[in-house]
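Given below, in the form of C-alpha cells, are the structures.
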Structure P
Amino acid sequence: MQILRHFNILRAINDLRGFLAQEAPHKLAFLLLSVVLFGALLIGFTIDSHEEPVYHRDIVYVQQWPADRTNAQIIAQQKIDGPIEAKRAAEAAAREKETQEGFKRLDDKLKKLGI
C-alpha cells in the first residue's frame, strides 16, 4: 500500500487538464469520436455475444425384450420391423438425394458464372 500514497487524484486531474489544454480542438474532437466509436463497438459486440443456451431434449426409447424369447418370435418381430425400417431408410435416402440435387444446382450456377 506504500505505492498508493504517491498517487493523488487531484494531481492526476490537473495533469489531464494541462495535457488537454495543449492539444488542438480538432484533435480532441477526433479523440472523443474515436473513444465513443470504440465504446459503441465494444458494447455492441458484448450485447450481441450474449446468447441463451438452447436446450434440446434427447430422449431415446429402447424396447425391452425377454431374454428367453424363441427364434420364431424374433423372426416375427423382424418381419414387423422390416417394412418400417425400409420406409425410414427410403425417406433418409430421398432427403439425401434432394440435398445433393440442391448442391448440384448451386454448383451448376457457380460454374455458369465462372466460379
Structure Q
Amino acid sequence: MTEADVYPLIGGLCTGKVFPYVAPQGTVAPWLVFSLPSDNEDDVMCGQSGASSNSVQIDVYATTIDEATAIRAQAKEALNPLMPTSLMGTKGYESDTGLYRATIEVQIWE
C-alpha cells in the first residue's frame, strides 16, 4: 500500500486541503494530513507469508474540536473500501497553531 492508494479516498475532504505527511506553511484550517507510519509483514516457518498490514494515520486540524471530529468521521467513512481494522482515535490541541487536532489510526491488511 502506498500514499497513492489512500489519497483518492480522502482527497476531497477539507475542500481538497489534504496532504501527505505535512501541510504547506500558510494553509488555512481546516486541513488534513495523512501518513503511512509503519508496515508489517507476517513471518511463517518457511519465510514471508505475503500478508502485510499498513498503518494509516490521519490528522485533522481545525479551529474547533467539533469540526476536527466531524472531518475525522468523514475520513473514517472514506477509508471503508480498504476494510480498516484496529481503529484508534485521539484528540488534542496544538498550542503553537491554536488549532484542534483529531487523529485516527487504522490498520489495513493486504
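Thinking only about FRET efficiency 1/(1 + (r/R0)^6) of positions 39 and 79 (r between Cβ atoms, R0 = 25 Å, to 0.05), which of P, Q has the largest value?
Biggest value here belongs to Q.
Given a computed value of 35.1, 98 for Rg and Dmax of the Cα atoms in Å, which structure among P, Q does it belong to?
Label of the source structure: P.
Output the label of whichever structure in P, Q has the greatest value of distance in nm of label points 7 Å out along Cα→Cβ at positions 31 and 71.
Once distance in nm of label points 7 Å out along Cα→Cβ at positions 31 and 71 is tallied for P, Q, the winner is P.
For which of the structures P, Q does the calculation of helix-only ellipticity at 222 nm (-39500 (n - 2.57) for each DSSP H run of 4 or more, over all residues; to 500) return -25500?
Source structure for this number: P.
Identify the structure, out of P, Q, from whose coordinates distance in nm of label points 7 Å out along Cα→Cβ at positions 23 and 95 was calculated to give 2.0.
Source structure for this number: Q.
Name the one structure among P, Q that Cα Rg over 2.2 N^0.38 Å, for residues 15-54 alone of 1.91 was derived from.
Answer by label: Q.
Given a value of 0.75 for FRET efficiency 1/(1 + (r/R0)^6) of positions 63 and 87 (r between Cβ atoms, R0 = 30 Å, to 0.05), point me to the structure among P, Q it was derived from.
Q
Each reported figure results from applying straightforward, stated rules to the coordinates on display, with no laboratory input. Worth saying up front: this structure is predicted, and the values here are computed from it rather than measured. Cβ atoms are built from the backbone, for glycine too; each structure is taken alone.
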